[in-house]
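Engineer: The following blocks contain the structures, represented as structure tokens.
Just so you know, all these numbers are worked out from the coordinates, no wet-lab data involved. Not measured: the values here are computed from a predicted model. Cβ atoms are built from the backbone, for glycine too; each structure is taken alone.
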Structure 1
Amino acid sequence: MLNLVWLLLGGYVAGIVLPFCLPGRPESRRLTSSVAAIVATSAGIVLGILGLTSSEPVTGTLASTIPLLTLSIRVDPLAAFFVFTISVVALAASVYAIGYLQHFEGYASTAKLGALFNAYLLCMTLVILADNAFFFLLAWELMSLLSYFLVVTEHEKAEVRYAGLFYLIMTHVGTAFIVMAFLIFFQTAGSFSFEAFRHPEQPLPEGMRTLVFLMILLGFGTKAGIVPLHVWLPYAHPVAPSHVSAVMSGVMIKTAIYGLIRVYFDFFGGQFPWWWGFTVLFLGATSSLLGVMYALMEHDLKRLLAFHSVENIGIILLGIGAGMIFQSYGLKELAALGLLAALYHTINHALFKALLFLGAGSLLYATQTRNLEEYGGLLRRMPWTGSFFLIGAVSISALPPTNGFVSEWLLFQSLFLSFQIPTVFLKLMLPIAAAILALTSVLALACFAKAFGIAFLARPRSMHARRAEEVPAPMRIGMGILATLCVALGIVPMVVVPLLDRVVAPLAEISITSKVMAIDGWALAPVNVEFSSLSTPALALSLVALAMLGLGLAVALGGRLTTRHSKTWGCGINLTAHMQYTATGFVQPIKRVFSTIYQPTVKLETEFLHESRYFAKRRHFEFHIEPIFEKYLYDPLLAFFATLADRLKIIQAGSLHLYLTYMFVALIVLLLLAV
């Protein structure tokens, strides 16, 4: 497996260097960087599969001249799973980029973009493989900086610069908490080695363990985008190039999920009080519900998808939180089930969210806009993109026979099995979390009914939509890879579950494949077949059979299919695109129901036709959602620090003598502390 690691590293390094060796040939540079990434990601996929099936972890170490830094890697099942997930999404994005980067020729260097993208993928993979905290933090910081440079690709736009700065600040705040947590581990372990973190010379005191738990939750939670640390996602993801957005939302934020699992279940050995799990569960439920609610109000397609990342990170945290609660009560089978559901949804979200971002990028490529209100009728003009986007929409809405349905179904089973917990409070809280998950799923379905219907159905609403054409073949192939996997992971979970169990078993200290799989592997029966069971292949076949039966009955009863063209009746008025449902109108009832949370500001101006006062000639409608977290949390914090900085600037008087006095006083204090 170490040879595969070298191939992976070599591929990414080639993708960083080679584009600059082909001056004046943009097509060759674009193709070279993408092919190098394809080679590296293919090696990563094979490495992930071998790591998942290997009986023992594989390690490797390179000496370093920097004190405390050891360039050590470790491929265990948990790392292998995330390397596989990153590589699959990155492979599709790299193929997609061959066609998509044409969009940037003329005002951005495709060589720089390709090199930055390869370096970004390399650092993200090293974050997962790192077996030393210093090495991990180095790769983590490089990943954050490189993603910042990719986000600000179109830096001539003010909104892009603001989004990039916002992202950079938030990610470094999160990194600061991770650094402090790792320093606490180092203090007790005497080394930055992850193996020393697992088996320290002396265990952490209870208070320090709680402090590390909170720091890790804040640090990785910022990168993951949990509420209320999610505010950077709707700014950074939309303005980045779409293949970068797909990787950021699909897998970069999952590195934070990796960090949470690695620390809580590996470094802490799965030993923690129940309230840790409840905290994660509560944040997951809050993130999932608020994420989808804010996504519903968005008409910028990429911002809509960014808020859905918040929602799905919340769903993953529901599984992790439930697993931690069960683990704290010694219910290892249920803990393993919750963790397995979380990991299943991790790879599922990586696939369908990357697919949807690539679909959004294709719409942007064809229409030059992200505004849903300017789409319409695109399914006829872009049938491949529309079909792939529909698969992603069905998957994220957790409908069978796609992958999102399976992972959310497993998570429901985990939450409903909470009756085995001896505490009444938690017996109530976990079913409530399941109810929130159900509401989240319904709202997600409504959101993507809006997104797909407004974008692809009815009539074009703008000249851009009327002139749209299907995207180049590489872009379609990239989306096709992810769409195929979305369907495959929904139909054959009997292949996925045993592999995920190899990841979960060392963490939960129990294997549950035999308890989850029933009927020789053709059905899922979480822990107890009498409680619930599901055969996804049978469900998929049933859906296909019902569809064929409906088509057969239509032909038998209605005769031969014919096509008739006629104008739609519009009460005597010629039908125009302005009479169609808009994205704003579609979500109006939901906005009214949840107006307390949204706190909308509405402005409506209408001019009616002379022929009839029932039809509008022109209607101008504006509504704005109150950014609650920015207004009530971040703006006051910024105001506080701005005021504090203004008052502290008095110490910067410009006097050299005063600065020397500061240094002298600081030295005296340090000497006193040392004594």
Structure 2
Amino acid sequence: MNAADDHLARFRVTPYPYWALAAILLLGASLRWHPIGSLSDMLSYDEAYYGLDTLSLIESPRLTPFLPANLGRQSLWCYILIPFVALFGAHPFALRVAAGFVGILTATAVYRLGRETLSPGAARWALLAFCVAGWPVHQSGLGMRAILWPLVGTLAFAALLQARRTGRTTLWIEAGLWIGMLWYTYFSALLWLLYAVLLLIGWLFGKRGPRRGGLIALGVSALVSLPMLVYGYHHPQEVLGRPQGVRVSGLADLMATLRAWARVWFSPADDPGRYNPLCPVVDAGLAAFFVIGLFALSWAVRQRWQAVWLLGLVPVSLLPSLLSRDAPHFLRAAGLTVPIALMVGAGAWGVEQLLRRIRLKPLATLFPLALMLLTALLTVLNTTRWLRHPYVFLLMEQHVNQGANFIRSAVPEDTPVYFSPFYPSHPVIAFRRADLAPRPVGAFDSHLCMVVPEQPAVYLSVILYEPDFPEKLSRWAGTTVLFQDPGARPPRYAVLEAVPKPEFPQNLGVVRAVFGGQVEVRLMEPLPSAARVGETVPIYLALRAQRPLDRAYSLFVHLYGDPTPYEGGPLWAQADGPACGPYTSDLWRTEEWILTTFSLTLPGDLPSGRYQVGMGIYDSTTGIRLALPGHTHDFLSLQQVEIRR
């Protein structure tokens, strides 16, 4: 038997038992879904935006290649999430299950690509490596669109190679479909798309290239790409804004990203960073196989050129992260998991063949298998470490999600729920709001205001940021801790039940007025009767919407003398703005009170004398003031203050 026949003989082996492949996939699924309980208490800022866009697509079905929110994202991942969110609701669990399924499908795609490029034995080891390695397992738990890149790209390359081998038209069509779909996965995937197109062009101009099939694949990919190309033409800043915003600014930055990736290639990452697992690029149990695979690849591939092609896939996959900030950014290099798994598979197969040749057949399979299982154990340990990392608590908004999960299970559906200190537009709260319905859900920053309804309510307070929140709230309501952070002492957050005191809201003010028949205002505490120049005078106000408001209003507080500014006198000091920061008046409910403070700083050149403090309300957009029925002017005089120098 000559060398060529010996090489081909390695690809004519007895088919591997399907039960064994199923066992490998079952192991991969268990590693991906075993932390799903903990991950269901987590949902990051970016993940929540995918959930919000998915809810939008469910509520208003439409086809769009790109979603402009949160700096812009390709839309395919949100369409995939639709059945999961429809089934499991607006809950992190829906995203986790979807990501796990994508991870397992990617593993099967890696096996398919391995069968087209490697010996069957190497393909099986590559499948096992992808199923147990820490990096792909970690990313299969994240609800991020980047995980679609390895799946769609691997299917594209596998279909291309299979189409070239068999010449079947349906496979050329499939290859073109997957290549075009790369546009809709992730920005980094565009380099894989370019790599696939260059491969096709190389075949077209080769001496024996499959010209008809190559043209079919290119035509189908162009057709599938057309919606994104048209959208990009009309909205170039949306499509290109994010890649341009994160690119490195020069050679020094590029060298820094190279050093950052070199540090984590075989050594664990120092911290979770940007969704980075606490494991190296190549796990300790697989490192030897990866190095051996670099040399065994030419022996393990079906055709020699495929070894060069697979090696070239490594820099193509890594380049998007090398050219962007925040390295090592594992999401921007997610495609790198595929060539690494294939090279590890080639190395494990090479070790297996070597042990067989030196008559150590019992170890031929057991030795690589033992290292793979060691890697699986390391993956479990690293996943546990990652879940417990303090930075992950904040990155994955665990405080919000754990509290929301408790509220969903234990708080009556007619109870108002508030999150502090947060903006109402915070994507995690906006997404979980649908899950907590029909409970009214609001969010405000207690450093800017307090929101207290006239009925019992529940508050989730991040005590880490506002340790005095329970004390502030207790002024107006009796509080009880229902649930608090089980992961730290002292607790980082708490869920509080607040029951308004019997005298609330009757004790809220000494001056009362209703602006425009819409907003009731009370001065909660009398102003000081006297003050000195340079001092700051606090004005404590309580506001309530008497009916649902359709716009955002702002308040002004003015200091004026006699004559008033409307009679030609000067305006000596002023403060204005929304009463409760981003919790604007169009979000207020009629049964809740907004308790806020405005501060007037008395100017140093203010003459001694008696001055009036007045306030009013105006439309934040147009500046038009609300009228004050029964008063000559559209502002309310609160109190006179004696100013002394």
Structure 3
Amino acid sequence: MGLTVAEKLIAAHLVDGEMQKGQEISIRIDQTLTQDATGTMAYLEFEATGMDRVQTELSVCYVDHNLVQSDFKNADDHRFLQSVARRYGLYFSPPGNGISHQIHLERFGLPGKTLLGSDSHTPTGGGLGMLAIGAGGLDVAMAMAGRPFSLIMPKIYGVRLVGRLRPWVSARDVLLEVLRRISVKGGVGYIMEYFGPGVAELSVTDRATITNFGAELGATTSVFPSDAVTRAFLESQGRADGWQELTADEDAEYDEVMEIDLSTLEPLIACPSSPDNVVPVREVAGRPVHQVLVGSCSNSSLRDLTVVAKALEGRAVHPDVSFEINPGSRQVLENLIDQGNMMPLVQAGARIHQAGCLGCIGMGQAPATGTISLRTFPRNFPGRSGTKNDQVYLCSPEVAVASAITGKITDPRDLGAYPAFTLPDRYLPGDERIEPPLPADEARKIEIVRGPNIAPFPEFDELPDRWEGTVLLKLEDNITTDHIMPAGAKILPLRSNIPAISEYVFSQIDAEFAAKAKQAGNVMIVGGENYGQGSSREHAALAPRYLGVRVKLAKSFARIHKANLINFGIVPLTFAEPADYERITAGGRVVIADLRQAVASGGRELTVEIDGQPIPVLLDVSDRHRQILLAGGLLNWAKKN
């Protein structure tokens, strides 16, 4: 039997285990990326390994999240990151240079390579034929230290594309259609692989939009083949020498298959407050809009902004709308200007921001109270925008610009003929501000710059023999990492200070959670399905562990969050009988009599006693994970090994 693209990538990098679905494997990592919101902690963790230099083929440190410098914290962290990159042999992309995923696609990504990133939208690289996986910062730190990355061998979900997108329908609508069909939980345990004749009709940036937004399916990653379209993109970037063909074998088999006829798709939109709450735009057309944002790592390419600029020629933004543009990279900005497509944006009334994530991570751009905000972003979780009870819709650049013009949600097909445009055969590189790694002898002379906001990495104890604690929260399905550890301009600057940021754990749900956790001492959290979906932020595990959370019991966990829990010594248990969820109430007293023995024994089943009631639970982790839990976390385990 032949291999899929994903299986070929895994096979070429396999260092431990066998490619049997559901079994743990370890793969070699060629490249890593970090962004500043997760990177500060990742580099503190890397320093703790004692390594003198990164061991990967290429590692890049990006600053793209914490761009608002309202006080010293972000600026201090940026200096720290720059000095770390110089000291340990990384490329460094400074603030204002652009979004990690867009830049990595343009300047560093290569087909056939593995990429591990401390951001859940790292699968963007799959648009180039990479195996690009999002992970917690500690996993990325270990990869930079030369350790392989371990994961459960995923199943492969084949998405067969046929036909060609019609005018005013774009790649964004492809993934909205996938989300509509299988939901934010539908990709859990899978790699999404796109194949079929329709693939050739999509550019690399189209493909990257799909693989980026595919993170919202809960999938391990998403991948496209590397073909003539990939080669043309790399040629336009001046990097054709890195191209290699990578396609699935003719007799490759997929575990699941869906087919999408691109020619039948229409403009779609995700309504508040989940990326899978998808309907055709025409079903919600006419609702008044007061903010429209184009950008983020999903839709800030030159193609996307050119479409918007061309659609605005001879038109103006509606006076009730704040229409804002977040370019994806300096390259996008330079080429937009070079091609004469900046002026239509400015003349139409668009607000042009620096290249970066900005409103997607709650770093400014919060909408007004009680108003609708349309965004080409990947997430619309409640309150993520920075406004309580927000009404955020997710859409394509085409829907965004049409709605900005009319002041209401609009099917872009109502604008008339689709604008004609061409993209350059050779892009201005826009990489002038990216610092290459220093030679090792020069790097060793660099002193790390540490501001007062950078606190030492906390030390954690080993797993105890017996554990007693309190159920401090009982939560519903689809709890996101934004619920656990909020983002935004107030909290993000504290990412390198665990004592400070821990004060905000679950603050959107219970403002007194941190104080209650400190008083309780030992804490268990109970959750529903897909607990921990969304961002890769390891702080959603690290900060709770700092507050005494040692056990989480849920119906199911999102992949990255479960890995992060294990990395910081929090035991991730699932209900043996989901109906037992109803038997638990907040405030219950928990006893796990032989916790350490149960973890060490390798058994899958154990019993948790809550208020005297025995509840059967499951511990679905690998033998390696058990050793990490026993040690109290991955860093403790790595030091011992």
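Engineer: In terms of distance in nm of label points 7 Å out along Cα→Cβ at positions 257 and 289, which of structures 1, 2, 3 is highest?
Structural biologist: Checked 1, 2, 3; max of distance in nm of label points 7 Å out along Cα→Cβ at positions 257 and 289 sits with 3.
Engineer: Computing Cα extents along the principal axes in Å, for residues 65-192 alone gives 49, 37, 26 for which of 1, 2, 3? It would help to have the intermediate numbers written out before the result.
Structural biologist: On the way: 1: 53, 31, 26; 2: 44, 31, 26; 3: 49, 37, 26.
Only structure 3 yields this read-out.
Engineer: State the single structure among 1, 2, 3 that was used to calculate P(r) over Cα pairs in 10 Å bins from 0, in percent, for residues 161-328 alone, giving 9, 33, 37, 16, 4, 0.
Structural biologist: 3
Engineer: Continuing with the same structure: Can you spot which of 1, 2, 3 the value 65, 39, 36 was calculated from, given it is Cα extents along the principal axes in Å, for residues 417-568 alone?
Structural biologist: Label of the source structure: 1.
Engineer: One of 1, 2, 3 was used to calculate helix-only ellipticity at 222 nm (-39500 (n - 2.57) for each DSSP H run of 4 or more, over all residues; to 500), giving -22000; which?
Structural biologist: Label of the originating structure: 1.
Engineer: By the measure Rg/Rh (Cα atoms, Kirkwood Rh), for residues 401-504 alone, tell me the structure among 1, 2, 3 with the highest figure.
Structural biologist: Once Rg/Rh (Cα atoms, Kirkwood Rh), for residues 401-504 alone is tallied for 1, 2, 3, the winner is 3.
Engineer: Which structure, out of 1, 2, 3, was log10 I(q)/I(0) by the Debye sum over Cα atoms at q = 0.05, 0.11 Å⁻¹ calculated from, if the result is -0.20, -1.06?
Structural biologist: 3
Engineer: Consider the structures 1, 2, 3: one of them gives 2.2 for distance in nm of label points 7 Å out along Cα→Cβ at positions 33 and 57 as calculated from the coordinates. Say which.
Structural biologist: Computed on structure 2.
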